[in-house]
1. Which structure, out of P, Q, was log10 I(q)/I(0) by the Debye sum over Cα atoms at q = 0.10 Å⁻¹, for residues 60-235 alone derived from, given a value of -0.54?
2. Who wins on mean count of other Cβ atoms within 10 Å over residues 116-123 among P, Q, i.e. which is largest?
3. Kindly point out which one of P, Q the value 2.1 was derived from, the read-out being distance in nm of label points 7 Å out along Cα→Cβ at positions 4 and 244.
4. Thinking of P, Q, which structure, once relative contact order in percent (Cα under 8 Å, 6 or more apart) is computed, gives back 24?
5. Check the numbers for mean count of other Cβ atoms within 10 Å over residues 36-43 across P, Q and tell me which is largest.
6. Determine which structure produced the value -11000 for helix-only ellipticity at 222 nm (-39500 (n - 2.57) for each DSSP H run of 4 or more, over all residues; to 500), calculated from the coordinates; the candidates are P, Q.
7. Of the structures P, Q, report the one carrying the highest value of distance in nm of label points 7 Å out along Cα→Cβ at positions 180 and 260.
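Derivation of every value follows stated rules applied to the coordinates shown; laboratory data play no part. Computed from a prediction, not measured in an experiment: that's the story for all the values here. Cβ atoms are built from the backbone, for glycine too; each structure is taken alone.
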Structure P
Amino acid sequence: MTGLRLMAVHAHPDDESSKGAATAAKYVAEGNEVLVVTLTGGERGSILNPAMDVPGILDRIEEVRREEMAAAAKALGVQQRWLGFVDSGLPEGDPLPPLPEGCFALVPLEESTEALVRVVREFRPHVMTTYDEMGGYPHPDHIRCHEVSVAAFEAAGDPERFPDAGEPWTPSKLYYNHGFSAARLELFADEYARMGEPFPMQDWLDRIRTYAKERGDIMGRVTTQVECGKYFPQRDDALRAHATQIDPNGIFFAIPLEMQQRLWPTEEFELARTRVRTAIPETDLFAGIDDTDEDPDR
C-alpha cells in the first residue's frame, strides 16, 4: 500500500496526538502521506502541566503552542497545516458565558468550510478523519470541527461549491475518531485486578461507565480497528511534545506501554461516509480504495 493520502482534521494542537496518532504514524511509515489540519491555534488552552506553569509561558502561549505542534508533527512524521482560526476556549459556569467574539465556533460555517475545502482540494486526501457529532466531548471547537469537516467532505468534489477554492477533489471516506471506551478500560482494569494492584484510571473508568449507561459504549459505533501498537511510542512522544497541555506524569501515561501493546494494540474509528465499497468490520482506513483511481467521481 503506497501513495495514499490521509487528512486528519483537528480542533487544537495536541488533539492530533491523543486521537488517532499511532494510526497516522503507521500510515506514514508504510509510505503514505498524512496531513494534520489544525483548525485553531489553541490560544485559549489552559496550562495543564505544572512544570510548564512558569513565568513567560502564558505571555507567548500562541508561539509555544506552534513550537509544540511542530515537535509533535516531527515525532509522528506527518505534515501539518494551520487553518488560522482562533480558539474558542471551553466555557465554564452555570449559566455558561458567551463565546468570545471572533472565535472559531462563531465563524459562519460557510467561511470555515471554504477554508478547509481549499486544503482538501490542494492535498487531495483519499480519507479524512474528524470527530463525531458530539465532538468527542462537547467543546465548542470540537463540535464545530465535526460540522466543518463533514461540510468540506461533501463540498470539496462539487465544482459549483467554492469555485475559487481550487480544482474539485472528492475524498472517498470520512471517519470519526473514537478514543477511550469502557471496554478498553475494563480490559486494563481486569489485568490490574489479576496482578492484585489498584487500577490507576479508576476515576476515568467510573465516568465512562456512567456515560456508557446513558448512551452506550462507544465501541457500539466502531467499525474499524487499526492495529498500530508498534507506533504507540511515537504517539507518546507526540503527546509529550505538547508540554503545556500534557503532564508526562499524568493520566495519558498511567497504563504501561507494554500492557497497552499486548492487550489493546489498536485505535478505533467509525466509518461515517463512504463513496467506495468496503466490508465492516475493517482493519484499514484505506480499505476499498484503489490508489490508481485518483478521484472516485471521475
Structure Q
Amino acid sequence: MAQINKLGVIGAGQMGNGIAHVAALAGLDVVLNDVSADRLKSGMATINGNLTRQAAKKIISDEARGQALGHITLTDSLDGLADCDLVIETAIEKEDVKRKIFHDLCAVLKPEAVIASNTSSISITRLAACTDRPERFIGIHFMNPVPLMELVELIRGIATDDTTFESAKEFVRRLGKQVAVSEDFPAFIVNRILLPMINEAIYTLYEGVGNVEAIDAAMKLGAHHPMGPLELADFIGLDICLSIMQVLHEGLADSKYRPCPLLVKYVEAGWLGRKTQRGFYDYRGPKPVPTR
C-alpha cells in the first residue's frame, strides 16, 4: 500500500480549501494549487478562519491550529505538485476542464503518485482513461463543508487497482472520516438520492404547489431535515445542482432525472445561490428573503 504523506489539492475554492484544512490538521503536508493568486489567498484566509473558530470552540488547540497552517504551502503552478503522493482535483464540475487538468498534471507528477477526483457525478472510469495511470486513479468525493461532514465516498474506476483503493481508504481514515464505497454510476450514492429530491422540490415550487418558505418549512418540520431542500440547493450552488442532474439525465436516460426548467432558468440568470447572493433566497440584506 502506497504511503501518502504529501497531498496536493487542485482548486482553492470551498471544497479544495476544506480538504486542505482537514489534511493539514491530520498532519499531512499539503500543497494547495490554483491558477488564481487571489483564490489562493482567499482559500488560505478561509482555512485560517475556520481553524480559528475550531480553536475558539475548543475543538482543536491553538497549537494544533498553528501546526496545521504550517503544513500548507501554496502554488499557482502544477509543477509545485510534482513530488506529491496523492493529488486531488476539486475543479468545476465540467468534464472537459477536468480532463485538461489531468493531462497537464500527468506531465509533471511522479510516476508512482495517485490521482483522485472530487467529482460529485462524473464517471471515474472515463476521467481515468485520459491519464497515464488509470490503475492509480480513484474518486474521492468529500461532502460539503469538508471540516464538518463525516462521510467520504470512494469510487473505483474499472481500472483502479487494489493498492490504490486501499491507500485511498487509509488516507480517508487518517482524516477521521468514514468511507462509503460506491460503484461508478452517475452521481454515485449521496447525490443519486439527494439531487433528485432537490430537483423535485424545485418542481414543487415551479408547479405552484407551495412557495419557497412553505417547501423548506415542510421538509425541516415534517421530515426533520436540518435545511430545507431549496436552502440546501442555494448552499450547494444551483449550477452544480444542474450539472449533476444533467449527468443523471444523460447517464441513466430516464425522464425522472430531467432538470426542472425553473432550475435551468435560475442558472441562466446567474442566480446560483449563496455564492452569487441570489438563488431561491436573496442574501443581500440582513437576512435571507425568498425570491418566489
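1. On the way: P: -0.54; Q: -0.49.
Among P, Q, the structure yielding -0.54 for log10 I(q)/I(0) by the Debye sum over Cα atoms at q = 0.10 Å⁻¹, for residues 60-235 alone is P.
2. Q
3. For distance in nm of label points 7 Å out along Cα→Cβ at positions 4 and 244, the value 2.1 is produced by structure Q.
4. Label of the originating structure: P.
5. Values: P: 24.8; Q: 15.2.
Going through P, Q one by one, mean count of other Cβ atoms within 10 Å over residues 36-43 is largest in P.
6. Label of the originating structure: P.
7. Once distance in nm of label points 7 Å out along Cα→Cβ at positions 180 and 260 is worked out for each structure, Q has the highest.
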